[in-house]
Structure 1
Amino acid sequence: MATPIGNLGDITKRAVDILARCDAVACEDTRVTAKLLNHLGIRKPLWRYDDHSSDQQRENLVSAMHDKAVALVSDAGTPLISDPGYRLVKTAQEQGIPVTSLPGPSAAIVALTLSGLPSDRFLFAGFLPVKDKARDDVLAELARIPATLVFYESAQRLGKSLEAIAARLPGREVAVARELTKAFEECRRGEAASLAGHYASHPPRGEIVLMVGPPVENGETEVDVDALLLAAMEQEKPSQAAAQVAKATGMERKTLYARALELRKS
């Protein structure tokens, strides 16, 4: 079941009812869930289940579900959305245990509705990789998808991710949403480079949703191919840089490779 992403008033009546009637609650962090239950005046056994839980722990939890009603919650928002419940739900279903989902808050959806970016088609892609090369590869892979891209990001890594987006996905509108549903809620939109500069001088706090608008149709904007190639060649050979930019722009790889060689000589 979904739990509040910040404002405890966002929990649904149905969620409160299930928490009051279930036999136990499976959660990422017992301390976080204990605060929510204390707020609601509910006392239940808390069973930890997170990314570090073993296969045996999952099997033990599923075994208990055969004769107990267990509520699965995340620290905030909807379980399984960049949270560890996928294997648990899959195993329970395989063993014939009924599973139902209680709808409620989701940071990705809340952020998208605030962003001002196209919401008719979007792709949630979880967290961007930490390492530069892996992050660039993911952005190149997603570059041609005709949809708004939605990522979760940490405050510490936001700057690097914005810089990577500025280099790999130039010309896109970007939005950064943070502290959603809380007192200092913010959703700031602009170009990635400008946002990177802002957050360099105003270090962000809290959980962050990072969104990138879809590719602009041909003719609406002019992509600085030289800038893309030069940025890619800081880490790659000309041939690899050309391939990377080709994925991001849809341009012919041979043409880009020839231009990359020219830029390297100049």
Structure 2
Amino acid sequence: MDTAFALEPGLYIVAGPIGNLGDLTPRAAQVLRLADVIAVEDTRVSARLLRAAGSDRPMLPYHDHSAENVRARLVDRMAGESVALLSDAGTPLISDPGYKLVRDARAAGRMVTTLPGPSAAIAALTLSGLPTDRFLFMGFLASKAKARGDALDEVAALRATLVFYESGPRLSESLSAMAAHLGDREAAVSREISKTFEETVTGRLSELSARYADAPPKGEIVVVVGPPGDAPPASVEDTDAALREALTRLPVSKAAGEVAKKFGLDRRALYDRAMELKG
């Protein structure tokens, strides 16, 4: 144990590896050796990482099904002890319940800090070859077709790359649903990132769905879907309808500016058209 250094009481959000144990940072390993207690999703999974870090600190299960009083006791302990939060893989709070612990710790005035590290969502995004300037993490889609379709419809028009987590048995069906609700976009399927059998396959959503229909892959999977293509130019009917609606709320100049920005059209021409409609 590092006796020359003691941790300040509070919450330490520790990013662990997503596969390769060599990706654990030296700072993260030090915190895992020094923390008074380590809150983990699964003690069996985390025990292997703690051994690699040289840590013998006690673990306490903390996950989706933990009782409220487990979280309350952890927050109480932070008043005088250091509590490390560790997920089964990668950065805590990404598709796990850790945010509730952070929220309650802050509300109680506890010190909260994070030790950055691996995240499967970000790693897959870098492997995909798809635009990274604007992206949305979607987590796991619902298993029921209606709920899954509704979630995809909500983001279908968003001009951003989408990142999903998925399991092997559901992969083909999910890719097919994405193609149906988002359009047959370019996508990438990454699995076993940082492990021996790491693989990233790219193609259209329909192609990827067909590829995995009869051979569901094993391992942890991330699906990255590119943004929609360029929207077709707005019709005269669309711009007139938008102008009429805007004119009910705004003066002519501002209405023309709003519609010009929405459709990427010339503001002066829309101003002239707005004057005609208003007249």
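Derivation of every value follows stated rules applied to the coordinates shown; laboratory data play no part. None of the values given here were measured: they were computed from a predicted structure. Cβ atoms are built from the backbone, for glycine too; each structure is taken alone.
State the single structure among 1, 2 that was used to calculate distance in nm of label points 7 Å out along Cα→Cβ at positions 23 and 71, giving 1.6.
Structure of origin is 1.
Which of the displayed structures (1, 2) returns the greatest value of FRET efficiency 1/(1 + (r/R0)^6) of positions 119 and 215 (r between Cβ atoms, R0 = 25 Å, to 0.05) on calculation?
Looking at the calculated values, the largest one is 1.
Using FRET efficiency 1/(1 + (r/R0)^6) of positions 127 and 255 (r between Cβ atoms, R0 = 35 Å, to 0.05) as the calculated read-out, with 0.55 as its value, let me know the right label among 1, 2.
This value belongs to structure 1.
Here mean count of other Cβ atoms within 10 Å over residues 39-46 was calculated and came to 13.2; which of the structures 1, 2 was it taken from?
1
FRET efficiency 1/(1 + (r/R0)^6) of positions 79 and 207 (r between Cβ atoms, R0 = 25 Å, to 0.05) computed as 0.95: which structure among 1, 2?
Matching structure: 1.
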